[in-house]
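Colleague: Once you scroll down, you'll see the structures, which are given as structure tokens.
Every read-out reported here was derived from the displayed coordinates using simple, explicitly stated rules and does not represent laboratory data. None of these values were measured; they are calculated from a predicted model.
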Structure I
Amino acid sequence: MLMNCWRTGLSIAWLWLVIIVPVLAGDLSSDVRKGTSGPDNSNGGYFEVGVGLSTYTNPVVGMPEGNEKGEVHTEGFLDISARYQYRCLFAELFSQSLEQFTMGCNFYNGNNWSLDWVGMAPHDGMSEEESNDYRGLNKRRDDFMSGLRTTAYFGNYIVQMHALVDISDTHHGELYSLKLARHWQYRNWTVHGIVGATYRSQQITDYYFSIDESEASEKYPQFDARASMAYVAEVGASYPLNEKWVFRSLIRRINLDSRAMESPLILDDHGQMIATSVSYVF
């Protein structure tokens, strides 16, 4: 989600290749950086932990507190990459991913595509406890959404689609996303690129970015949000320093459509981030 993508720590700031054999789709932000042909489909997993530094602008009011249009923030973050699978069940965490944390079950593998049922929390809450900028506004809760994830592999390219609905009784909205990624190998460097688009239904944007009559003020006038689109573009590189240490970097930009910009809780039509990290592989 828009807000989730720009938080640091485990929630830092907002994919993907393969051989034509049956595989389980995983966190593709992690896979594309590693230049793999797909995640391991056997029981077990892996774990990496490190530290990083990000410089970013955020188009959302209150993230961080006192945020202004075009203001540049620099923060350190804990970089974690992990995956564990048992039979069809899996859990994935990658702090530099667009999805970050996903759990689910794989229930179909074709020759070059895979179908999963997944669950994730794409939208962070907004309340006075998190930022004084939300003082006087109604509390917006975190959500949890679930649905289908379809992944198709075409050589060094991968296409991934999400179709999610709210199951947390937060906003009853729907989210649909389509992303395309590619990787290139140059000596020990793995370079990747990602482009994508995400649609959020009116229920989602209304819950997080509308201002209703009961909370309207001079600072936040009444506003009714409509369904909106967001677009992402990313380039990055990964380099193994040795058998245990990995260097990663990325540049990411997210653009919002003009309808989102009309909300008093949106400062700009885009946000961007530059991040670097060094992680230890266990």
Structure II
Amino acid sequence: MLVKRTNQEIQPVLDYIGEDYVQCFYLYMDVIECGAEEEGLGLWTSEENGQISCVYYRYYDCLHLYGREGCVLEDAEKLLEEIQPNVIICPKYILEQLEEILNLDDYIYESNHIITANKEMEGGLDVDIKEATDADVEEIADLMLKADIFSEVYEREALIESLRRRLEEGFGRLFIIRDETGRMIATNATNGETDKIAVVGGLVTDPEMRGRGLGRAITASTWNLVRNEGKRGLAYLIEDNIKTIRLHEKMGYDFIGYSAKLVKKDK
């Protein structure tokens, strides 16, 4: 049976996910921070005999799916037909079930490692890393748009608005390095935070300054900051980016799972 949840009915969903939030951390955080009743949002559970078996969370044009390993995705086909999401995110072990109800040829597929760090990370450089303010946002956006991963998704004004909203809502933080002339040369971020989780990402180094250890320095600093605050840092690493994976293995990150992401090709 498919049950639509209200904001007053969220806690049983969080209890069901429990410590397995590492497998669906964006779903988990967005439910906590955004709830289930605003326009463009929605939270559903599949239930049998009063017990939750699967969780579905709509976050605008994205549908997050979660169930414990070995679960059966009840009601997924019905929701996918109703919502028609452009993006689907789920633990990788759920992907086989999606293949039975979706034509995966219609989607771009991305597999990501889920990583965390349980020790102090070594940055390797003694550089001045600062937490950014609203005054830095436009320059951060311009630096981020030098990277294809952001320029292919964002227009400048939309990215600026997104970064400003993150700071205003306190849902994430931005960090920067400037050179001796004051030019911004690297940035990193937490893309979402709760009292116990921080998602680390958004690393960009100025193309002219790559290969000098700046990315490692600001990344290690960000992970160490959230760890020292008592939060668990989490991040995605694209599975086929072998060079980046080897670097993170060398630095001592822990690889704790896989996430699958499907994006409609016509979007």
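Colleague: From which structure (I, II) was volume of the Cα convex hull per residue in Å³ calculated, if the value obtained is 116?
Modeller: I
Colleague: Can you tell which of I, II yields -8500 when helix-only ellipticity at 222 nm (-39500 (n - 2.57) for each DSSP H run of 4 or more, over all residues; to 500) is derived from it?
Modeller: Considering all the candidates, the number was obtained from II.
Colleague: Cα extents along the principal axes in Å, for residues 76-155 alone was computed and gave 52, 36, 20; which structure, I, II, did it come from?
Modeller: Derived from II, not from the others.
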